[in-house]
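Below you'll find a set of structures to go through.
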Structure 1
């Protein structure tokens with residue numbers, strides 16, 4: 001008997017109503033994502049790719065259709081259950097980093113664990129380990145202003161990792177970075193993928209999508225193509241602790 005996919009969506013529809021008009025952001029999307037997949041969702045602005053990520057990330061509910069996460073019907077989950085899923089099973093990385101400006105890297109990474117009620121000593125240890133994992137073990141006390149753009153994004157990735165998620169959802173994670181730093185971030189995501197974490201990446205850039213092992217292309221809310229590929233290996237294969245990154 002085949003195992004249940006990590007993510008399975010069936011005939012997803014998402015309609016936004018603006019005044020007297022309807023906008024179909026998702027129009028009958030069906031797909032599955034297996035544990036350990038590195039998936040890039042591509043498409044132009046308005047294609048539905050970010051809406052798709054928001055639904056997978058339990059940040060938005062579809063108008064119709066079904067979404068199963070590890071075999072659990074997400075539509076049947078309460079608000080509190082959805083919050084627990086976001087906190088314990090999913091990690092989020094965004095283009096804008098979303099770090100607290102006057103707060104150290106360590107404290108930024110600790111933040112999700114505060115909401116989860118993790119004791120202070122364990123919180124501190126797990127945050128420090130996550131920062132070491134992304135090469136920032138020597139910058140625990142640095143604020144965002146003392147870090148480059150690439151380093152700030154690595155803090156954001158550490159924050160996504162600290163809850164030990166099965167899935168990292170990354171929405172245009174290289175959009176605010178230069179090409180060199182973008183490669184460093186993609187190398188880190190590939191490394192996490194090799195460790196068994198499922199990566200779902202939203203991008204409009206083909207060169208960034210080339211680092212994924214599977215590319216979903218969306219247009220007008222529909223899944224246009226689903227292609228498996230041999231991923232391009234990021235030139236930076238390992239982020240060294242304390243390494244500088246320019247942005």
Structure 2
């Protein structure tokens with residue numbers, strides 16, 4: 001049974017991870033849009049944005065978590081995005097190295113998080129395939145990354161939002177996943193180039209991603225099985 005946060009006057013949402021969680025240009029990114037949804041439900045929420053461009057699991061462990069500890073904040077909700085910065089290594093066939101690093105640093109950082117915030121709702125997300133399966137090596141690497149991530153996150157009582165499924169068919173098959181425009185006219189393209197030139201959610205993708213996180217947050221509160229929204233797979237269970 002999931003242990004939910006204790007109610008108090010101020011509730012903290014902490015955003016950890018990579019460029020997937022960051023704002024791009026003038027549009028609000030995934031973390032900001034998810035936070036706006038939390039505030040709509042309860043104005044007492046406060047956001048602590050610690051995600052950084054180019055971050056990996058090691059960055060979260062050695063840079064972002066120490067910053068969180070210095071703030072003396074106990075989060076009620078944590079989002080963690082990983083993998084965008086690892087896509088080049090996966091594309092060049094280094095899935096073994098990427099997954100080894102993810103196991104080492106991912107398990108350590110989540111263990112540390114649970115010591116800091118044992119009651120927090122932990123929301124993570126699977127990694128999307130920007131090439132939509134057209135690059136066999138990358139596709140296989142992304143699949144292995146997601147399998148490794150799922151094993152680690154579930155071991156620490158976290159939830160995985162199935163971003164891989166939600167973004168399938170909305171990358172290279174419909175446009176340029178490294179487009180410099182974060183507000184492309186084609187609403188079917190969910191990716192653009194981030195500050196570190198990794199493909200990250202654009203304006204359309206960020207809205208889809210934030211809604212997916214919101215679905216999982218509501219599911220955590222009600223202990224229901226979260227669904228992928230109708231605009232992805234018709235509401236199929238994750």
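Only the coordinates and a few stated rules stand behind these numbers; no lab work does. Computed from a prediction, not measured in an experiment: that's the story for all the values here. Cβ atoms are built from the backbone, for glycine too; each structure is taken alone.
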Structure responsible for 115, with volume of the Cα convex hull per residue in Å³ calculated and labels 1, 2 on offer: 2
The highest value of mean count of other Cβ atoms within 10 Å over residues 13-20 among the shown structures 1, 2 is in 2
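Among 1, 2, considering only relative contact order in percent (Cα under 8 Å, 6 or more apart), which has the greatest calculated value? Could the numbers behind the result be given before it?
Values: 1: 28; 2: 21.
Biggest value here belongs to 1.
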Given a value of 11.1 for Kirkwood radius over Cα pairs in Å, for residues 109-156 alone, point me to the structure among 1, 2 it was derived from. 1
